[in-house]
Structure I
Amino acid sequence: MIKLGVLGAGGRMGRRIIELAGEDKDFKVMLALERPGHPVIGKEMGAIKVSSSADGIFLVDVAIDFTLPEAALENLNYLLKYKKPLVLGTTGFKDDEIAKIKEAAKSIPVVFSPNMSIGVNLLFGLLADVAKKLGTAYDMEIVEAHHKAKKDAPSGTAKKLGQVISDATGRNIAIHAIRAGDIIGDHTVLFAGNQERIEIKHQAHSRDVFAIGALRAAKWVENKTPGLYTMQDVMKG
């Protein structure tokens, strides 16, 4: 049984991960962590109470982090201290912050992905081949939409989609970000030629797709050697 820590337990993703982990015989949630002063501190979530002490990370086998960049980097210090594997779903990191994550991955195994959905990660794999074959004859753009409370725009997923195409073609791809209502996550890659248009689209109908992917990554990373991994690695495994 994997002893799981959920960092960012009071958020929508954290809550759902705890619920789904509680239904999975392979997990026991040992830590539900939130920042000091958060209204859920001390309240029961699943079978445990939410804590504000990151030192509780020593109790877990694997941690899943869906927080904010500043909090995630602070949590990373404790994960390094106790040598615990990490599944990192937080987005919005700056280049220097990503450098810190890469450095940490020399000491602990880290699965770092802008999107934990299996479908989106299949899309990452498809795009490079499509973009190469269409070449310069087609215009290529990305449109992404999320709920109005999402802080980073464009999303980490959209940036990754753009990077995949750029690596395959050498082209810089425009990204259009929409923040409205309660949209969970829509990503569309548009390839437009003179006589036809191709659209490759992924829509998340529920946050469960991200939570399920994160839990799958937690099972995979538990006994891995230090290194920076992606969901592509998890899916291969």
Structure II
Amino acid sequence: MTSPTLPVRPRQFDLIAFDWDGTLFDSTAIITRCIQLAVADVGGTVPSDQDAAYVIGLGLMQALAHAAPDVPKAKYPELGARYKHHYVAHQNDISLFKGVLAMLADLKARQHWLAVATGKSRPGLNEVLQAVELQGVFHASRTADETAGKPHPLMLEELMREFGVEPDRVLMIGDTTHDLQMALNAGCPSVGVSYGAHEPAAFDTLKPRFVAHSVPQLHAWLLANA
């Protein structure tokens, strides 16, 4: 791919990569419940809300295996199928956090490249991007099924190669320790958001530049610092 030309160099970051669920998309509660329902369907011990939310951001089967350690591997295909069944039934119940579209439009107008780095599958991300009419907003995206699950740095490494940027010119934004650890593993700065799946107290050791407690706060910080 030939990278787009940046007419104006951003203040600090050329490329801003966003996690999807719990960062841009208000899906944490639904995903947590779908994990619990899927585990119950295959006879596993239903994880607590906290344990189910912890795995959000990982690849689907990695997440389900972690959330349901007593489910035998032979049942993983059924477990994954039951999760997808419940998620499809509720996917229209969730939407972008208020203010996300305005934030992305401002960042794009300032000539940042925008990307998604998510634990979702490629078909799942493509479907939701179409559903919320975000075609053309992001310059690139990477999913766990086509690269490697978080916190492995492959998603960010591939994005850096695609756009020809160094790690210190890439900012990763996410709501989980998996996102921030991925950034550390890739040598990139990060920003955490506290309104998603993980408690922000767990972010401290991962050294994010900032922790935003709302989309408007994230928007303001990016305009002032990115």
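A value of 3.9 was derived for distance in nm of label points 7 Å out along Cα→Cβ at positions 53 and 117; which structure in I, II was it taken from?
It traces back to I.
Taking mean count of other Cβ atoms within 10 Å over residues 69-76 from the coordinates of each of I, II, which one would give 18.9? Source structure for this number: I. In this comparison of I, II, the computed figure 1.05 for Cα Rg over 2.2 N^0.38 Å is attributed to I. Given a value of -0.32, -0.37, -0.99 for log10 I(q)/I(0) by the Debye sum over Cα atoms at q = 0.12, 0.13, 0.23 Å⁻¹, for residues 37-100 alone, calculated from one of I, II, which structure does it belong to? Source structure for this number: II. Starting from the value 26: which structure in I, II was relative contact order in percent (Cα under 8 Å, 6 or more apart) calculated from? Derived from II, not from the others. Each of the structures I, II was assessed by FRET efficiency 1/(1 + (r/R0)^6) of positions 109 and 189 (r between Cβ atoms, R0 = 30 Å, to 0.05); the largest value belongs to II.
Laboratory data are not the source of any read-out in this text; all were calculated from the coordinates shown. Model, not experiment: these values are computed from the prediction. Cβ atoms are built from the backbone, for glycine too; each structure is taken alone.
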